[in-house]
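Read the figures in this text as sums done on the coordinates, not as results from a lab. None of the values given here were measured: they were computed from a predicted structure.
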Structure 1
Amino acid sequence: MKNNSATGLSVQKELYFKTTTTKEAVLEKISTKKSLKIGDLVTVRLIIKATENMEFVHLKDMRASCFEPVDVLSGYEYTSDLGFYKSTRDAATHFFFDQINKGTYVLEYDIRVNNLGDFSNGITTIQSIYAPEFSSHTQGIRVHVKE
């Protein structure tokens with residue numbers, strides 16, 4: 001599946017293995033060659049690009065069944081000059097934006113590995129609620145979890 005970013009709104013998804021040193025967190029990009037273990041902490045990075053101002057946008061970030069979110073409480077957040085309501089559900093995390101101004105925004109949240117196997121992490125979709133022609137999605141990412 002290819003990325004779909006031909007509209008004025010696009011999203012990219014990246015997964016990072018997160019380790020914490022004594023001073024700071026270190027992120028290492030996950031690839032098909034890198035295997036994870038149960039208990040590993042993974043950071044999901046969502047990069048949103050808008051070529052014009054948008055109102056009432058929904059972003060749905062699906063996750064593999066080997067991941068459990070660290071923060072499960074829903075609520076309003078403000079990050080990267082962007083305000084949104086975040087709702088964590090069984091298979092995905094949803095973000096609801098009242099307004100996204102023209103620009104690039106980065107959202108991050110943590111998930112933890114809890115199952116062994118080979119998984120598809122699913123796609124991330126972003127769409128304007130009242131103008132559905134402004135939409136985009138990412139490709140799926142394969143995740144390998146070994147003992």
Structure 2
Amino acid sequence: MWQEGVSPFVVVELLSPHTEDEDLGRTEQKDNQPPTKWQYEKILRILYYVIFSRYTERLQVFSLQGGHYQELNLTESKVWMPDIALGLGLWQSEYAGINRLWLRWYDRQGNWISTEAEQERQRAERLAEQLRALGINPDSEP
């Protein structure tokens with residue numbers, strides 16, 4: 001925040017057994033201690049506070065309304081955040097060799113935003129198509 005000059009629009013917490021009480025707002029700020037994470041609503045006024053537990057695969061989303069976080073009632077495991085024109089949801093797939101539910105951003109049309117590896121694969125596929133259109137077989141040995 002000190003570099004950008006504005007508060008973030010969204011915070012994503014990956015729930016940890018060691019910090020679960022603080023992540024879920026169950027702890028009080030102690031004297032002479034830094035603010036708890038739940039005080040984002042009062043100090044930083046972050047619009048969305050997202051919590052994901054990889055242990056229970058539960059997604060919780062809180063929206064800043066009237067100066068306080070209100071939990072959104074998710075009818076599916078994703079949320080559209082109109083203030084930032086992005087969505088965040090749970091995506092079942094293999095990533096980095098691990099098959100599980102992952103958090104993933106999506107666009108206004110509901111399309112998952114591509115990872116760097118997916119973008120690279122798409123570029124390679126487009127290049128191969130262009131080469132084939134020129135009569136060059138990209139799969140043949142030189």
Structure 3
Amino acid sequence: MTRKLPYSPGDIFAVPLRDHGYALGVVARADGKGVVLGYFFSPRSESPELPPQGSLEPNGAIKICRFGDLGLIREKWPVVGRVESWNPAQWGVPDFCRNEEVRVVYDDDSLTISREERLDAGECRLLPQDGLEGAGFVEIKLTRLLGA
């Protein structure tokens with residue numbers, strides 16, 4: 001029996017920052033086994049609330065990463081709403097960069113690696129960093145990105 005996850009693609013959630021306030025994220029993909037692809041946004045807000053409709057756009061993300069879903073499972077990262085007229089095609093799985101020289105391409109559904117290829121370091125730096133981040137690491141990273 002598989003238990004129902006407390007989140008699904010298209011959900012908007014609030015990530016508590018380490019100093020104060022929250023950053024918002026959108027679940028773009030979930031493999032159903034604990035790995036989520038999320039888009040994260042500024043500015044920080046003082047409470048975990050739904051932003052104005054249409055204010056979260058994929059190209060406005062300050063961070064895109066694959067992360068473990070413990071924050072969502074434990075409801076420490078509350079789901080605050082859904083992206084209006086959710087369309088997964090608009091919230092794609094980007095290519096990632098590993099070790100400043102490898103492009104990593106993930107399968108759109110399973111979030112498993114479908115391809116890796118060498119890439120010029122300059123090009124690679126333009127892509128989001130590859131890896132699987134823990135919930136705490138995401139909180140720390142967003143706190144730094146959003147400054148005090």
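A value of 25, 15, 14 was derived for semi-axes √(5λ) of the Cα gyration tensor in Å, for residues 12-99 alone; which structure in 1, 2, 3 was it taken from?
1
If helix-only ellipticity at 222 nm (-39500 (n - 2.57) for each DSSP H run of 4 or more, over all residues; to 500) comes out at -3000 when worked out from the coordinates, which of 1, 2, 3 was used? Walk me through the numbers on the way to the answer.
On the way: 1: 0; 2: -5000; 3: -3000.
This figure was derived from 3.
For relative contact order in percent (Cα under 8 Å, 6 or more apart), the calculated result is 26, so let me know which of 1, 2, 3 that is. Intermediate values should be presented prior to the final figure.
Working: 1: 34; 2: 13; 3: 26.
Corresponding structure: 3.
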